[in-house]
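Nothing in this text is a laboratory measurement; each read-out follows from the coordinates by a stated rule. Note that the coordinates shown come from a computational prediction; the quantities given were computed from them, not determined experimentally. Cβ atoms are built from the backbone, for glycine too; each structure is taken alone.
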Structure P
Amino acid sequence: MKPFAEKLYKSKAWQSCREAYSKSVGGLCEECLEKGIYEPGVIVHHKVKLTPDNIDNPEITLNWNNLQLLCRDCHAKMHGKRKRYKVDEMGRVTMRE
């Protein structure tokens, strides 16, 4: 969590919003569900990236139209990150290059 967003993410308003939104979409990752995959969602993602300029705007921070429930892998992809490891067909864990 970025320092400027700490107050939001610890607020009762965000915690209530996050919980209600997650329940409203059935608790499943919305990206995976579009592909027919049933994966639990664990992170409520803001589609419009939070910045110091918009962090106090509830139309950005608490608006359900700006939220998406994602699994950890899909959330990492949204932020351009990828796993540092992979598991091959034999179940061996190796580091990515």
Structure Q
Amino acid sequence: MPWREVSVVEERREFVRLAKVEGANRRELCRRFGIHPSTGYKWLARGACDLEDRSRRPHTSPGRTEAHIEARVLAVRDAHPAWGARKACARA
């Protein structure tokens, strides 16, 4: 009997489908699928169409260096690749 290959998203869709059945024990389904109940309820809130992993990248980076300063630093580094950070910072 060959192994049945199932993607992560298909497993999540199966969980949501089984959890939406009338009278389904959601905590027991979470144990069966090996997930925490809060994760199961999060997937149910998202719905069956939005179950892919989401990016953890922040929407904004308030501490990011301004683009014109970054361009100057990169220009100095490209012009003098042997310089260290201290000398490049003093010249940039």
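For which of P, Q does distance in nm of label points 7 Å out along Cα→Cβ at positions 7 and 63, calculated from the coordinates, equal 3.6?
On the way: P: 2.1; Q: 3.6.
Going through each structure in turn, the value belongs to Q.
If P(r) over Cα pairs in 5 Å bins from 0, in percent is computed to be 2, 11, 15, 12, 8, 6, 6, 4, 6, 9, 10, 6, 3, 1, 0, which of P, Q is the source?
Going label by label, the one that fits is Q.
Which structure, out of P, Q, was Rg and Dmax of the Cα atoms in Å, for residues 15-70 alone derived from, given a value of 11.8, 37?
The read-out comes from structure P.
Tell me which of P, Q gives 0.90 when you compute FRET efficiency 1/(1 + (r/R0)^6) of positions 55 and 79 (r between Cβ atoms, R0 = 25 Å, to 0.05).
Computing FRET efficiency 1/(1 + (r/R0)^6) of positions 55 and 79 (r between Cβ atoms, R0 = 25 Å, to 0.05) on every structure in P, Q gives 0.90 only for P.
Figure out for me which of the structures P, Q the number -16000 belongs to, where helix-only ellipticity at 222 nm (-39500 (n - 2.57) for each DSSP H run of 4 or more, over all residues; to 500) was derived from the coordinates. Mind dumping the intermediate values first?
Values: P: -8500; Q: -16000.
Label of the originating structure: Q.
Identify the structure, out of P, Q, from whose coordinates relative contact order in percent (Cα under 8 Å, 6 or more apart) was calculated to give 21.
It traces back to Q.
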